[in-house]
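A.B. asks: Next come the structures, one after another.
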Structure P
């Protein structure tokens, strides 16, 4: 299989984490894609130009981190990060959706900051900073209940979002949020988080 990524994309990072967590390193070749580049050869592989993009053993391509992560998790017929019990656990699914919303907002902020300074929207930047702060407060309050226990996709998405905010985003959202900071330290100790750390 071939997994096309960029090393700054939080969504591609999630797929890379699943490759490591599921022991698929020998089955999945990770290829760096050139995105947002006119005429990139990658556009012949994936016409949307988005990452991650996975080509399976049969040569069938798929995009979208949710789909790819679920697929990788299912290959051994023992999905852990997409445990069957999560499908009907609405509290867990709400938590995952909230983590994804946070990650989406931080990604918007990062993309906006990569635009030329005169093209950036102060309104968009301010909106995403405020959203990330509200979401961090929400997760600070959930550490003791929803975030305890074994890690699922909700945990991975939140950890990747928080790390992206710290390294490439507006700020360290765990600052002055001691419960979230402690939780994040435990997540960052995972070998798969360390191996995919944002440079």
Structure Q
């Protein structure tokens, strides 16, 4: 007569490859300890990760605006809206003439991208955090404006040169972002068109 084996039962004998209640309890205790260790570290790491993501997006969008201006032989730039906690990437539109002014699109200029910093979470927004120096390493405690570009924006022409939203030649500037932990990143454009990014370490920008 053929012997039939039943399904492995919970809490069955070791030969049945089951798990005892004691083994499950030990496993749950170990998992609880691991979660207790990792969750505080994760909650501290997440705001930094989100700020870094927002900063890299600003940097990438500045690069994209410059490349778009050169490629289309037109003007393209970023307008920062500090009050609205966001920014827009704008091209000069079909007529290739830049019409937009500080903080708003105008004429036939086209909005290529719109970013709301609040969507990153963790309190990401404009701010200098705990930084006591500007990104150019000059001591400065006057942070009335966390966007130092003239007219709160930067525009690139068809040669990749830097202009202000008014169309005048610009010396460039920086935009500062912070999170709920007061960590800070700065993204800048030099007058030569070079785009840079730095992080405040607590004593200097790197």
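Every read-out reported here was derived from the displayed coordinates using simple, explicitly stated rules and does not represent laboratory data. Given the structure is predicted, the values throughout are model-derived calculations rather than measurements. Cβ atoms are built from the backbone, for glycine too; each structure is taken alone.
A.B. asks: If helix-only ellipticity at 222 nm (-39500 (n - 2.57) for each DSSP H run of 4 or more, over all residues; to 500) comes out at -9500 when worked out from the coordinates, which of P, Q was used?
C.D. replies: Numbers: P: -16000; Q: -9500.
Structure of origin is Q.
A.B. asks: One of P, Q was used to compute mean count of other Cβ atoms within 10 Å over residues 95-102, and the result was 19.8. Which label is that? Show your work: numbers first, answer last.
C.D. replies: On the way: P: 19.8; Q: 16.9.
Clearly, the read-out refers to P.
A.B. asks: For the read-out volume of the Cα convex hull per residue in Å³, a value of 126 was computed from one structure; give its label from P, Q. Walk me through the numbers before you get to the answer.
C.D. replies: Values: P: 126; Q: 205.
Attributed to the structure labelled P.
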